[in-house]
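Bear in mind these aren't lab numbers, they're just calculated from the coordinates by the rules spelled out. Bear in mind that the values here come from a model prediction, so they are computed numbers and not experimental data. Cβ atoms are built from the backbone, for glycine too; each structure is taken alone.
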Structure I
Amino acid sequence: MQPITTQQIEAGYALAKERYAALGVDTEAAMTALAAIPIALHAWQGDDVRGFESADAQLTGGGIQATGNYPGRARTADELRADLDQALRLIPGKHRVNLQAIQGDFGGKVERNNMRPEHFSRWMDWAKERGLGLDFNPSYFSHPKADDGFTLTSRDEGNRQFWIEHGIASRKIGEAFGKALGTPCVTNIWIPDGSKDIPVDRKSPRELLARSLDAILAEKLDSRYNLDAVEGKLFGLGLESYTAGSHEFYLGYAVTRKILLCYDTGHFHPTEVVSDKLSAALTFLDQMLLHISRGVRWDSDHVVILSDELQAIAQELVRGKYLNRVHISLDFFDASMNRVAAWVIGARSMLKALLLALLEPFESLRTFENAGDYTARLAMLEELKTLPFGTVWDYYCLKQSAPVGAQWLDEVKQYEKTVLAQRG
């Protein structure tokens, strides 16, 4: 691809800066604000959510499925870290990495209720060397004790206790991340528990879930090191009729226990939009976690693109001044395409949406709205769509030493040729 020169980028930006300034928008301030927003790259995009518990680990159960067989999947934690390094070089700004419990350096069989911080020491060393924060997720899937669709809601007390212990162990790992890296780890609990067909008892599993979560969260951890979150879902594969951990359940739980609520943008009905839910939940919650995905007719975890809904989410975060209260993470796993490219596309799309929102003349728009001048509000919103946002984005990438435009794709293709293709 023909590269654009630094001189061309700077000349285009000078014009764009003037256009935005005419509307009262400070492009420099917008880029400074964007540089302070970390996006957590979800490590499970790189290994198709298989993890490294064994050499032949497979993604099974729990309503999760990565589709496709594109070559180059990370087979070890070392390969995964290398792929993340490559992706992070192509994404402007300083970001984070979000891990699943199954992605440690285990060096042999380690049961999930016996996982310890030392199994993630290499991840901590890697993150510290690069100045990254780490987030964490217990893995309540792809395990014999989850094959019947029940973990924290299991009627088998021994099975339920196993998963409670896994949650407790995961929080201690998150705490260790926070202490080692100087930034709180968000430890997020999602479980698949539910029913394929219509249950007659919806109440009992939810009562068990509340008791199990209370047991996991019984020990108070310092919020400087660990932040707890719970994540609901509409349904999972093989669990279409009932999900114990629904959004209503977790909203009540998060509010009463004063922990974070996670909204995954793929975990709702296709006609629901998370952008409309943020201000409602944040009226009662101090902080939230956002998992940014893209569902196509269902929770299909497609790679995030710069869609209308993604822009609406970013607008809500900026307009509501929620950026310091919401933790943003990507959450998709597409095995039909280059996995490193998927990270880069998704992260850059999220950042573009945030920059677009930061370049809005929000106070002017709100003045129109408060005055009942909906004509001016709509006219301004439409005019903003054709302002030279792209040149501001290019300039931001230049200043952050990240590839401008689609130049990053050349680097990904080269990495695929020299590294990914060698994995067989």
Structure II
Amino acid sequence: MVTRLSRHDLSLPAGVRAPSYDLRDVTVGIVHLGVGAFHRAHQAVYTDTVLAADPTWGISGFTQRSATVRDQLAPQDGLYTVLERGAGAAPPRVIGALREVRTQDEDGGPAARIADPRVRLVTLTVTEKGYRPDAPAVGRLVAGLELRRRADAGPISVLSCDNLTANGATLRGRVAEHCAGLPDGDRLLDWITASVAFPSCVVDRIVPATTAADRAVVMAALGMCDEGAVVAEPFSQWVIEDTFAAGRPAWDATFTTDVAPYEAAKLRLLNATHSLLAYTGALAGYDTIAAAMTDPVLADAARRLMTEDAAPTLTLPDGFDLPGYQDSILRRFADPALGHRTTQVASDGSLKLPIRLLGTARDRLSAGGTPQWTALAVAAWMVYVATRQPVDDPLAETLAAATAGRAKPADLVDSLLPVFPDDLGPSWRELLVEHTARLLHN
């Protein structure tokens, strides 16, 4: 019988990094909503590093949808392995920062934990669709804040770690909207205004889906089975607005008074190019982002989206190495060790594209420019939506109905333009029709 990773046996083989602290000393100071692979490969790793010096920042994690992650990690006492892939990869590392992993319905859910005075921070990775008005995450957060107010448990910070423009301010706005619909919402909102901080941040790490082959590698390294292992690239970045209401962990992150320049660079360069490669790559028959980067036409389009479309719209922080950052993005995307699938990156396009691409298009058009490569990315999404049904998107049914029978490029473009909140004008539509025509006839 194969032994399962757990705190009862952490005598790991040489070459595997174990937690540098006693798990029994760790107490919960963070509640996290959305315990997916990205959180475990990013924020939890940063937190794991600080626990030897300050064990009061352990994480209580709550899943947002299924119980799969709970079922993977609970039998392992919240322990799991981060397996880095690619040039410069570190040895496997076992993370112990997740001291609790629960579903929304267990032990009072996240609301009861948020009300605990020992908790000083709530973090979220609920993806872009987690901030829609009908999504449950914000309601769960507000319920926890209301319990905390009633318990007089003190101030707290709420840190969104999702790819949204001004994610802290956006989350604060969603919370205010939710409070407006509650019977005693005004009183709660007054308390939130006085006692809750919503710092913004920028997160970056490529985290592909874990495969059976990855788990086999981890088993060989540990000599134990790890059902919760995650895979990640060696690169990791976290830029955080340093406005916290109740202290913060001493994360090895970049703390700043203004994350907006970093955010715009990441969304318009890295995330936008990722989407371009996902849709054009999938349409060209490539399974992974790295495979798409072997196509000289697609690789050239990726570089030109950054240099010709996005870069002119950016106001960068002092000392920011723009050419170096662009080169590093392309190197990361081209690394075949990650196996990041185009279909994974292509999910939820109706929510991602306005954040990643339309701002660049709007700014270039306003300046009299022609955002050719940004239009290519959006047109590729349109063709992908029309030809790859069903797509993984919260508007999947709407998109399928809109594109049904739309064989002509102009008809297809006109059927999908209403999905986006902004009308960028006739020249933008013409660019989309031109690219859609070429893509449909390739």
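Which structure, out of I, II, was mean count of other Cβ atoms within 10 Å over residues 98-105 derived from, given a value of 23.4?
Of the structures listed, the value fits I.
Compute FRET efficiency 1/(1 + (r/R0)^6) of positions 106 and 210 (r between Cβ atoms, R0 = 35 Å, to 0.05) for each of I, II and report the one that scores greatest.
Structure II gives the largest value of FRET efficiency 1/(1 + (r/R0)^6) of positions 106 and 210 (r between Cβ atoms, R0 = 35 Å, to 0.05) among I, II.
For mean count of other Cβ atoms within 10 Å over residues 154-161, find whichever of I, II sits highest and give me its label.
Answer by largest value of mean count of other Cβ atoms within 10 Å over residues 154-161: II.
When distance in nm of label points 7 Å out along Cα→Cβ at positions 10 and 322 is compared over structures I, II, which one is greatest?
II
With relative contact order in percent (Cα under 8 Å, 6 or more apart) computed per structure, which member of I, II shows the largest figure?
Max of relative contact order in percent (Cα under 8 Å, 6 or more apart): I.
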